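What follows draws every value from the coordinates through simple rules; no lab data is involved. All values reported here derive from a predicted model rather than from experimental measurement. Cβ atoms are built from the backbone, for glycine too; each structure is taken alone.
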Structure 1
Amino acid sequence: MPAATLSTARVASVTIALDPEPQRLLEQMRALAGQVEMAIIVDNGSTRPVEPMLAGSALPAHTVRLESNQGVARGFNVGIDAAASLGATHVLLLDHDSVPGPNMVFVLREALKKASARNVAAVGPRIRDPRDRRELPFIQLGWLRNRHVRPRRGDQLIPCDFLISSGSLVPIDAYRRVGKFDESLFVDNVDLEWCMRARAQGFSLYGAAAAYLEHQLGDRRYPVGRKMRLIVHSPERVYYMTRNRLLLYRRPYMPLKWKMKDSLRIVAKFTATMLFLAPRREYARMTWRGLRDAWRLRAGKLP
């Protein structure tokens, strides 16, 4: 996108909220004040209304309420449509537990300008988990192993094959050309699928070294040895992770190098879960159910 257009860009944050922790959501809104032109919150079937949680926020938010949990993909699609109807040209995608760092959106906008000669689908920040200061690398897919790129300079713009949805700045024009997020996946691997679809269509993805986001990964950590920490998800999330991976193996635009490594990763993840995490029977049951539903090509929300 030309720099002249970016200079007049209107950025809307789109937050997917499902029973958020009120203080964390308010912290997100305060961090976004002055960084975006508008905020959209998609209340994805929360048991308590989200609007009262925003009292005292310096950034007014437009709330779109869904009557039930319709999944992350549906939430983003609804939120982006709402942002576009309000005149936004770009969207900043967020989970309700993510907090942008100072000037994060400005840095991402500058990254888009820097990459303006390329066909860019999204740019994203460095991501840190505030519970253990874990920082995720930017990923470049390889055949034997992926390259994990951690920035050495603050001004680096890093080509990558995948961005976590939370924190990603997406031009709405690129979103429309790539296509909507796949609602059949419901929750897990939604961002992975969209990124790979974008890459298959000739789009680029970049990580901006000078931008960072606090984002909580998983429900908790389980220590294994001195340095290793397992990211723990609920049995229901393990169902989606298992099923969606296998469904994506069937899609021709998903890279073969990803399929080969991920098929080994899913076995390693299941083994670690059975060895270290409880309730083992429930994890095993939901893993089996994910395998069965993937074989039957059953997608959507877990009944």
Structure 2
Amino acid sequence: MFRLPSLRRTLDAALVDAASPNAATRASALADLVRHAEAARAEVLAAFERGLFDPAATVRAAAAIGIADVQGVEALSSLLVAVEDEDGHVRQMALSAVGELGDRRAGERLRRALSDSRPEVRFQAVIAFTRVVPEEAMARAAKLLDDRDATVRVAAAVLLARAGERQAVPLLVDVVRGRLTTREHEDEAAAVELLGELGVTEAVPHLERRAFAVLGFGEGRFAWQALVSLAKMGHARARARILRDLRSWSRDRRTLAVAAAGRAKLADARPIVEAMKGNEARADAGTVALALDQLATSVAAPARAPALFVAHGGNP
């Protein structure tokens, strides 16, 4: 049966529903309160703080997310209590919110969280720590490269690699080889793409196995990121594949190719992408606009760019 989309609540309606007997209603009301924070900040933050102590974990998680969304530093002390919530997801959302706030008063609590016995707490803590105490973040992340939990190790490696720290590269190579997996798929995808950004040529054969298969469709697990990674290194086949897909019969494939061309700064793709501008039938307009911004600073790359360093820690 066709239903009209539900309208977002007014401030008064959201505040009433935030006290509803139904947990799902309370959680959705907190989400709606975010847009009212500018007009009624005190009331909204009070509702979020009450939500952090709600009997339902879904509501407590929604409250933590809401505090982050409105940059509710006034609720920091309540968030730090929520870091010890009995529910794992709530703990993660509270830590994530602490990181989003970036308030240095949370630094000591995050330092303790980095050595917490629970891997999900250590995982979120290392991400939050980079925003709260950035001057200590790399040293703390380096210590977590030997963490007993693979998800924590990969998160630390991604953070370090984004800062150009070479000690993280062997872990990234283990990810692309399939030797190391993580519960956080975004970090695994980032690890695959970072290898190209860092120019780790030792990873090329493993990236090729992900990006290309017998029929040319890729293996399906981060094949797109592997293709981008190779293209960033000037890999001839990867670059040719992206250029070919820009002319695909499929709009979805063309849009993915536009995104890949932008991420890889593939200068040869610029005229093709520019021709798609303003034509939604060719590719998603937002993706085209972003790619053109990225391509504005691109330069033509050689077929194989030299590696910045290799995974065993050789000199650049």
Structure 3
Amino acid sequence: MIESTIRVTETIIAFALVVLLISLLKRKKVVQVEDIRSFSKLLINAVLPAVILLELSTTPVTRSQTVLVMIMFIAGITSMILTWILGKIMRMRRETIGMLMITSTFGSSSLIGYPLIEFAFPGNSQAIADAILISEFGVGLPIFTLCPIIASWYGDSGSDRKSIITIVLNYFKSPVFISVVAGLIIAQFPSVVKYPLLDPFWEALRMIEGTLTMLACLVLGLQLRFSSPARLIPLFLFSATIQMVVQPLLASWLSGVMQVNLLDRQVLILISAMPSAVLGTVFATQFNCEGETASELVFLNILASLVGVPLVYYSIFH
């Protein structure tokens, strides 16, 4: 167990070093902020779908993985309700409550979670498959369905129901979701995966998979902004505590109740402890639900995760 904690800590530190390198290269004009759009598109529309298709096609889904998705979903919804209750008790502004419900509930499972699991559990296809299913169904679906609804309800954009439905439908048409469905279907036909003529195809996907971490670091490094956090400290502490402490502890308790095995539990805890999802800020901005504050909180949560994630992981498994 100590060995796995050390691997997680080393992975977080290594990830942070690469992100900081990208930030330095940004200051030196080697990479430009304008490049983030291209890197993000490449990551979301090509690399992530390739990784998802490869891992889900070659690793059949088990019943235990559906339990992991259910636990993640329950933990996320519970965290959202808790955020709403505390926001009401503390008499926060309407927009602030909505923004915190977004930034305190759904973690960056794809952008940070996949590379973290890949390096913390090297060569373990089961761990990667767990992470993908938890991420896409336990985190991704709520982000694309609940986040725009919350942002619209608590924001002041006056967005109508049609715009929310469009956002949700776009997710179901996205390469990421299509690759999830395709991977789950292909996994039911092992002979297709082992067909010799398809070996170059699977090898190409493995080559693409190797670029996942670097692209994730590029996107994060280009997004980071260093501004004074003084006015954000109370909101940051609120968000980080719910996101990176309460949620993984709740997921850990539920996994114990459900008698989840050790590997699955480790992956579940790591995914549930991820810092706020970058995508949540998109919806907060789009629906005028304190988007700028949401972006700053996401940045601070990412920084806090360098210490917070290994600390939470260690405290749960020791």
Consider the structures 1, 2, 3: one of them gives 3.6 for distance in nm of label points 7 Å out along Cα→Cβ at positions 18 and 202 as calculated from the coordinates. Say which. 1
So relative contact order in percent (Cα under 8 Å, 6 or more apart), computed for just one structure, reads 9; which one of 1, 2, 3 is that? 2
The value 18.9, 63 for Rg and Dmax of the Cα atoms in Å, derived from one of 1, 2, 3, belongs to structure 3
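In terms of mean count of other Cβ atoms within 10 Å over residues 194-201, which of structures 1, 2, 3 is highest?
2
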So helix-only ellipticity at 222 nm (-39500 (n - 2.57) for each DSSP H run of 4 or more, over all residues; to 500), computed for just one structure, reads -17500; which one of 1, 2, 3 is that? 2
Ranking 1, 2, 3 by distance in nm of label points 7 Å out along Cα→Cβ at positions 210 and 234, the structure that comes out highest: 3
Computing distance in nm of label points 7 Å out along Cα→Cβ at positions 122 and 170 gives 3.9 for which of 1, 2, 3? 3
